[in-house]
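For reference, the structures are reproduced in the following blocks.
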Structure 1
Amino acid sequence: MKISAYLTEWHASRKMLLRSSTWEAEGIYIRCHLIPYFEKNAPELEGLQAKIVYDYMIYKLQDGRGDNKSGGLSRVSVAKHLSVLRKALDQAVIFGLIGQNPAESIHPPRSQAVSARTVFLDSEEIQRLFDGLKNHLIYPAVVLALFYGLRRSEVLGLRWDAIDFQKDTISIFRTVVKNLTIVDAEATKTQVSRMTYPLLPEVRELLLDLCKWAPSGSTHLFCRSDGSVWRPDSLTRTFQRELKRLGFSKMRFHDLRHSTASLLFDRGWGLEDVKNWLRHTDIETTSNIYLHYKASRKVLIAHDLTGIFKMPQK
């Protein structure tokens, strides 16, 4: 059986089993990466071997972007490709199409949860960012992301029914995501990601003001004039433009979430407290952020110590 036919058929059968965004992402991995490579190097399902899967992993890490740009994919991305392939081949074993799963033992080297390009804003930089954005459309989104450590999808998924001005609470339980299509009202990333926070006075005031300007009949906090939800990629592009205008180094919107962690660490909160505030599933993720944060602080300390004394001449 052709591996392209099998992967296509297997993926189609999973549409009713997965969240739409997960199913679309799987389809991208299969059509844009797995099928083109294996059609060339192992067109028959029965001929797929562990060495070929291993070669795929190395190729993708070194030179496998697939968008006509040089360089490879991240270890996290390649791990997602291999995870999809393992699931597909596990099913092929169950169906009796192959005797064993050749991808079972192929895994990319483990990477830290926080990459070297992660940016941590300190309190002074956060204040400068707030001051620079205070009259901009994305200001409330950035404030919510920094105070509560929200993911981009969670910020855009906020609706007015998640805000209780009587009890002063804000609840996180919806997302807006995009792969091929924009999907609104999907559940949060994990069960742990669902949480109700106290509504900080600064945020309460900001949201009350935002409510005054909301389009009539709109349900989302962040929407266009016609009430439709903001596109995730549109928020990212606007955020990048404003960072450049304000003289900040390039950073991802997700780095605001990491900056929340660094701010909490700076103020003396421990790993367990930060884990709970950011709604991490396990403490290892929080610990990796903390270790990366500590490393970045050493550079700041060294810079701060430089030149504070006039050294005697020989």
Structure 2
Amino acid sequence: MNSDPVLSVNIAGIKLKNPLVAASGCYGYGKDYLHWISPEEWGAITLKGTTLHSKKGNLPPRLVETPSGLINSVGLQNPGVDAVLEEELPAMQGYDVAVLMNVSGETEEEYVLLADKLSSVPAVSGIEVNISCPNVEKGGLAFGEDPPMVEKLISRMRQKYAGPLIVKLSPHGSNLPEIARAAEKAGADAISLVNTLRAMVIDIEKNKPVLPQNVGGLSGPAIRPVAVRAVWEVSAAVNIPIIGMGGITCADDALQFILAGARAVAIGTANFINPQVVKETVSGLEEYMRQKGYKYVDEMSGAARR
């Protein structure tokens, strides 16, 4: 008889009890889910996107549902990094779970300052760098759409932060593998992808976009095939681990990402619908591994290529 599957994985030196990560944004700071699920069910939790200074976010409405998806335009509302470290992070320290900080900036200098500030916070297991944000110094071009810009930014953050540095990529870059290689060359320890897809919905009665910002980020099952393709392409281009995400609702979805080359997966939008999704997905992964004879998650990573 085969022994029980081992779900623990190591991502850039971060030990996860299972390969499931609570995606940034959808899980907030964990407090809103305590009634339904313990943070310890996750391998890691990524806190809500954090900026150097507080941000009020965008005007409502901020969410609009679409077939098999959700478009959000929250606008990175958060109290700023100092408030998160003082008021939100301590609540997570009592749980046996890795905690990641997702960070964003409007300028290169803001990213560097965030990396420097977090370098002295041992309770943070690693940084996930959101490079889908517009660089105001470059006329609004997203950091993650230009490989030289990615390499320079991550190199500067690497100089300030010695811990695990995970770079989160947008699906909109014209050459994702090239962008991922630039991040790896600059010292990134892992890649997470994909971020949301730019999308919009128009109210045909009012003859205008539903969201005040016109465009938001599409998440949910509608983007899963795009995200799986991105993981497939990037995993062939880099040697660092990949955290795959985009529309995962169950073990079958998560397995597509792992078989495409991811070593871990993040679940976001599905938490709004089913707060127990992490427990159900873990059970499904264990059952699949028993049926297929896999002992370790790493044995499955990229198996669709072999």
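Taking mean count of other Cβ atoms within 10 Å over residues 94-101 as the quantity of interest, name the structure among 1, 2 where it is greatest.
Checked 1, 2; max of mean count of other Cβ atoms within 10 Å over residues 94-101 sits with 2.
If mean count of other Cβ atoms within 10 Å over residues 46-53 is calculated from each of 1, 2, which structure is the one that comes out at 22.1?
2
For structures 1, 2, which has the highest computed value of FRET efficiency 1/(1 + (r/R0)^6) of positions 22 and 142 (r between Cβ atoms, R0 = 25 Å, to 0.05)?
2
Among the shown structures 1, 2, from which was the value -15500 of helix-only ellipticity at 222 nm (-39500 (n - 2.57) for each DSSP H run of 4 or more, over all residues; to 500) calculated?
1
One of 1, 2 was used to compute relative contact order in percent (Cα under 8 Å, 6 or more apart), and the answer was 16. Which one was it? Mind showing how you got there, number by number?
Details: 1: 16; 2: 20.
This value belongs to structure 1.
Once FRET efficiency 1/(1 + (r/R0)^6) of positions 78 and 230 (r between Cβ atoms, R0 = 30 Å, to 0.05) is calculated for every structure in 1, 2, which label goes with the largest value? Don't skip to the answer; put the middle values down first.
Values: 1: 0.50; 2: 0.70.
Between 1, 2, the highest calculated value is found for 2.
State the single structure among 1, 2 that was used to calculate distance in nm of label points 7 Å out along Cα→Cβ at positions 54 and 206, giving 2.8.
Here the read-out was taken from 2.
Match the computed value 5, 21, 28, 23, 15, 6, 1, 0, 0 of P(r) over Cα pairs in 10 Å bins from 0, in percent to one of the structures 1, 2, and report its label.
Numbers: 1: 5, 21, 28, 23, 15, 6, 1, 0, 0; 2: 6, 29, 38, 22, 5, 1, 0.
Of the structures listed, the value fits 1.
Laboratory data are not the source of any read-out in this text; all were calculated from the coordinates shown. Note that the structure is predicted; figures quoted are calculated from it, not measured. Cβ atoms are built from the backbone, for glycine too; each structure is taken alone.
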